[in-house]
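K.L.:
So, here come the structures, one by one.
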Structure I
Amino acid sequence: MKRKTFLIRSFSTLAGIFAVPTINLLAQNPSQDQKNKPLIISTWPHGLEANVAAWEVLKENGRALDAVEKGVRVTELDPSVTSVGVGSYPDSDGNITLDASIMNEHGNCGAVSFLQHIKTPISVARMVMEKTPHVMLAGEGALQFALANGFRKEDLHTDFSRQQWKEWKKSNKIVPIDLHNHDTISMLAIDNNGDISGACTTGGLAFKHPGRVGDSPIIGAGLYVDNEIGGAGATGVGEVIMKTLGTHLIVELMRNGLSPYAACKEAVMRAVKKVPDARNLPVYYIAVNKQGDFGAYGTNTAFEYAVYTENKGNTLHKADSVF
């Protein structure tokens, strides 16, 4: 065989070998080729209502940042969602403590952790981003900052949350992590300018140890956005997500050519591989890329996520899972 022919055939063979996995991964993305802009994606069925509020901003050519803040505030103020905002399950001392983070298209971010008495921690997180040189404020410092900037100190308990804590206190047993006590809402949005922002807010695990903070306020764990590439949000057991920095990993995987679906799947598989018992715990991710593709993946079949686009409206999707 002549040298030129041999080289051409060799490079063709190598190209085929390396191209196949990329094509297969992209083909699994449920939104591939739809190029949805504007777009909103959020975690869990309660994301449907949050999406409606966020869409009101986008349809008026508003910023993705304003959309995600307005959207997740709906969930924070809904007492029927017992793992976010008002009416969240208390910690083991009976106190409701909240975590939240927000990130805009310029890479700026703000967060609060272990915040008490404020109904909408996502708005405090945004104020941290816009009014301070810091990324995160915690505990009493976060509360005093909120009060100094016009927020009111309020009781976040509901009759239901109080009763649940009293019943738990009688047994004082560790509560298993299930679908009812970890349902963080993460939301990502792409506006008409193609800019991406994200928000993440939670009440944390039910009856957690006082002072416990999960992944939601941790940039790169519960939430990450790079406006050149895309964004990712998490929900589930924060300890697993923090150990693998899942949302940052997803964005970097998309930077290297993976679809949002494939990147979410790889992040879940990384957690299962690296963290003992992760296969038995709920870990879920959502993601969007700059082209308007979206995807999600989880450790089990329980995860649902909500997507709002102009073409298909507000729809609920069942995520694929490893188990």
Structure II
Amino acid sequence: MRINADNLARQLEQDLAHAWLVAGEEPLLVGEAADAIRGRARELGYTEREVHFVEARFDWSGLEGASRALSLFAERRILEIRLPTAKPGSEGGKALATMAADPPPDTLVLVTTGRLEREAYSSAWYRAFEQHGVVVQAWPVDIGRLPGWIRGRARRHGIAVDEEGARLLAERVEGNLLAAHQEIEKLALLHGDGEVGAEVVASVVANSARYDVFQLGEAALAGDAARALRILEGLRSEGAEPTLVLWVLCREIRALAEARGGDSRGGHGKQAQRRAQLLAAATRRMAGRRLGPLVHRAERADRSIKGLLHGDAWDELAALAASLAGLVVPEAASA
């Protein structure tokens, strides 16, 4: 069985499987899901716990032997295995598949790891967990759902964050759920007796956003110029290489040109579907507009980065990102 982390509480009420795999790129969500599974297991008498951190040259055969050894006090136990990545190797994959398909007596196997790459879904060890246990996927919370996630999390802490306050907090912690969680706890301590609005958020919450260049491309394709420029400023303050930023924006221009030409190649999966939707929306938005000016702006940015054009390269990148998002940006005079 495979479920989303949002459905974990309901699943735990129905059944506690003997094998669990919790995977995702958000450490906060992975950790909370694992906590929920451990908590339910303790309620059902799993009082003993062993934790194994998988590192280089990990002894998988030793783990298998230890897992089959009876508990000293004959208690139910949780056997927790923490994988740094979803690539346990050949020996590790065999050991995990065996433990998922045939767990030791009175033992709950709990494996936590990071993001599952495409090849992991076809591996024998992953299929064993999906067939004999439960796979919990902790998907990232994208910017569109983040304000709602913040308001729901705030309610769990006894505070009410209004829509404007949630949007502002989302902007300041985008891509960093752990920071969002910490800021909500801070708001609960300082303002737990009423509704929290944007002014309170602005005065209390630090700017903890963690951006990457691909978020910039997505925002531009989505036509969200304000967010694109905010991400660009974040990348600049974090010391991102302007060459990499330009590469991503050019990548999106090429993708838009291909989509206009009817090339809809993209692959499968949730991320591929979202990208196809973004490109389709951008194609509709840019209908009737030539892409030549975007290419020209990209050339200006490239020349500026190389020192062949006077001015700030980041200003040229901002103009390119805003233009890709659909804004009409007057072109500066050439040097």
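Derivation of every value follows stated rules applied to the coordinates shown; laboratory data play no part. Just so it is clear, the model here is predicted, and its values are computed rather than measured. Cβ atoms are built from the backbone, for glycine too; each structure is taken alone.
K.L.:
Could you figure out which one of I, II the value 2.2 for distance in nm of label points 7 Å out along Cα→Cβ at positions 81 and 113 was computed from? Provide the component values of the computation, followed by the final result.
P.N.:
Values: I: 2.2; II: 0.9.
Structure I accounts for this read-out.
K.L.:
When relative contact order in percent (Cα under 8 Å, 6 or more apart) is calculated for each of the structures I, II, which structure yields the highest value?
P.N.:
On the way: I: 22; II: 15.
Greatest value across I, II: structure I.
K.L.:
Kirkwood radius over Cα pairs in Å, for residues 169-280 alone computed as 16.0: which structure among I, II?
P.N.:
Structure II accounts for this read-out.
K.L.:
Starting from the value 24.2, 80: which structure in I, II was Rg and Dmax of the Cα atoms in Å calculated from?
P.N.:
For Rg and Dmax of the Cα atoms in Å, the value 24.2, 80 is produced by structure II.
K.L.:
So, one more: For which of I, II does helix-only ellipticity at 222 nm (-39500 (n - 2.57) for each DSSP H run of 4 or more, over all residues; to 500), calculated from the coordinates, equal -17000?
P.N.:
Details: I: -11500; II: -17000.
Structure II accounts for this read-out.
K.L.:
Name the one structure among I, II that distance in nm of label points 7 Å out along Cα→Cβ at positions 201 and 233 of 1.6 was derived from.
P.N.:
For distance in nm of label points 7 Å out along Cα→Cβ at positions 201 and 233, the value 1.6 is produced by structure II.
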